[in-house]
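Trainee: Got some structures for you, see below.
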Structure P
Amino acid sequence: MKLGELIKNIEYKEVCGNTDIGIEGLCTDSQKVKDGDLFFCYKGKTHDSHGFAEEAVKAGAVALVCEKKLPLKVPQIIVGDGRKAVAPLARAFYGFADNDMKFVAVTGTNGKTTTTYMLDSIFRAAGKKTGVIGTLGISYGEKFVAPELTTPDPIFLHAIIADMRDCGVEYVFMEVSAHALYFGKADGIKFEVGIFTNCTQDHLDFFGNMHDYAECKKLLFKDGRCKYAVINSDDKLGRQIAEKVKSLSYGLKNPADVFAVDIVEAISGTSFVINLFDELYDMKLNVPAIHNVYNAMGAAACAKILGIKTEYIAKGLSELKTVSGR
């Protein structure tokens, strides 16, 4: 792809040099640069990758996206925030592959991983081709990619999404962490459904306080990023989000669109009757504990919104044996 075509997808301050050059790849790590790459420079909390730009050019980078002009003889695209430019350019470079599939985002302190795997099992029970992106890695079809981060960095993320599209994946269930929202890793992706599980004390080493952490979680539900929002009504932050956006709710303690009764817990699993938008149905989980009833309600609400029959929701939940480490 020509650099000039690629940068039509971002706002920039200045273009220095010839943009009629081909870009063969994207890179943010100077130690992994290949010939023909576009290298991104930005200042982080502890490091400034502008200092590695010369090394990247020597390794084969043919152009730079940077926050200031550098004394290097390659085309440079000057932007306000180099990190924020990565996601839109990665989407464009990989052909906006996310537009060819339906995405579901799951955010929250706890329950993200289990909820995505419940959704995966439900949709596969309904005969759909699925992909999962999250803490335990990336899986689709017969492929598995070992985990690095809960939400991969944008270049790798969109490379995977493009391969998912090429493999015929229809639905992608994606954990979207607070860090990913803060750094804009999933910027540009439109989610059919965004699920909020809960917010408890975590990641204060990065965010500093609960207010900033909670505000970051809210970003998923702003600016129309999610067509539908599915919110845990028993969580304080969940109720705050529900006040601001059109949403559907699940819970056990507060009024909700989806709730469970006749809950029976055992070591081997949990059974309950779900009220799924006024439809009653017996559910059986092979994973124990009440928090998994919450996860199942969130997954069931999402699946129903996306047109999955309740019988397949029950089948999918019952066929999920365990979730590693959960």
Structure Q
Amino acid sequence: MRIWFNRGFSLAPISAAMIAADPTLEVYASVGEGMPTYEGPTETWVEPNLPAAQYVEWAREMVIARGIDILIPTRYRKALSQADLPCRVELPGSIETLALLEDKYEFAQAIEEEPFHLLTTPVATTWQLESSIFTFPQVHGEDAEPCVKPRKGVNGLGFWHLTKVNPTSHLLNPDERKIRVDLYLDAMRAQEVDGPIDELVLMEFLPGPEISFDILAHHGRLLKAVARTKQENGRQRIQSEHPLKDAAARLIELFKLHGVVNVQFRKAKDGSWKALEINSRPAGGVVYGEKVGARIIADWAGLLTGRLTPDSIDRRSIDTEIAISSTVLEVS
């Protein structure tokens, strides 16, 4: 059987984990122009930079030429799922659900009644942002600190913790993602001179720690999960059982998710846990669990091909720490 991933994160080790679990599989990956390729997939293709309609026709040609059985898209999901391709197109949820999960405000609204809901305010103008920051202590508490993120997007891009720090802190240590409130507002005003700002969400900054759940789901049912927690020593703890597992299962059920997805929680100042987001794709770090026997990816491959059923997957108990090291690889 032949599986094709278009775009995504850590596709090389994900492909390798699938093939290791079932050597009869051929797993292909495609990347954007200019992106590196790594060993792991059966073959890696470079995608053309095309609008949706033309991309679908290119994908159709690739499916036919390569005999693809299952396409797992991250790019152009809606167009590909509606294109009547000569293969199975595997999605982690309905198109409507996937659009909701990409919108941080809509996601927060959808879980408003849940105990792990994080109060989130949409912001479309600098005036709205400044007004919301002014009333922030009354809404969130005197000790609460604000942060902003793009309303749509992944991987923490555009996140800033708004503080009263040194005015050059965001220049001297940009990785801390801290910027003084007045400087951030000045930047937004300058942006509005050229055109509207991208919509943002304003929320309380959560000090952490952060828990990232890699989850294998089957039509709204959590089959198994591992929680990854970053430790102060730089290591990660990986656990198959965690106090937040029921909360993660609730989110899988609520949004009827399917396949491998990632759910993130972070601890607030008051000790409560808040749901940050759901990534409707495997997280890059999912491969860490594979190294210690989690088999999230391996068993996903079995479910995709019918080699396994939801009741026959591996459910071994895991509680360990891992250290991550860097290696130098020559890439094509």
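Trainee: Where does the value 34, 23, 22 come from, among P, Q, when Cα extents along the principal axes in Å, for residues 126-189 alone is the thing being computed?
Mentor: Considering all the candidates, the number was obtained from P.
Trainee: A follow-up question, please. Can you say which of P, Q returns 0.9 when distance in nm of label points 7 Å out along Cα→Cβ at positions 262 and 286 is computed?
Mentor: Working: P: 2.3; Q: 0.9.
Working through the options, I get structure Q.
Trainee: If distance in nm of label points 7 Å out along Cα→Cβ at positions 62 and 254 computes to 5.4, which of P, Q did it come from?
Mentor: P
Trainee: Shifting gears a bit: Have a look at P, Q and say which one yields 19.9 for mean count of other Cβ atoms within 10 Å over residues 6-13, as calculated.
Mentor: Answer for the origin of the read-out: Q.
Trainee: Further question: Consider the structures P, Q: one of them gives 1.8 for distance in nm of label points 7 Å out along Cα→Cβ at positions 110 and 214 as calculated from the coordinates. Say which.
Mentor: Computed on structure P.
Trainee: Given a computed value of 1.00 for FRET efficiency 1/(1 + (r/R0)^6) of positions 94 and 142 (r between Cβ atoms, R0 = 41 Å, to 0.05), which structure among P, Q does it belong to?
Mentor: The read-out was computed on structure P.
Where a number appears in this text, it was derived from the coordinates with a stated rule and is not lab data. The structure displayed is predicted, hence computed values, not measured ones. Cβ atoms are built from the backbone, for glycine too; each structure is taken alone.
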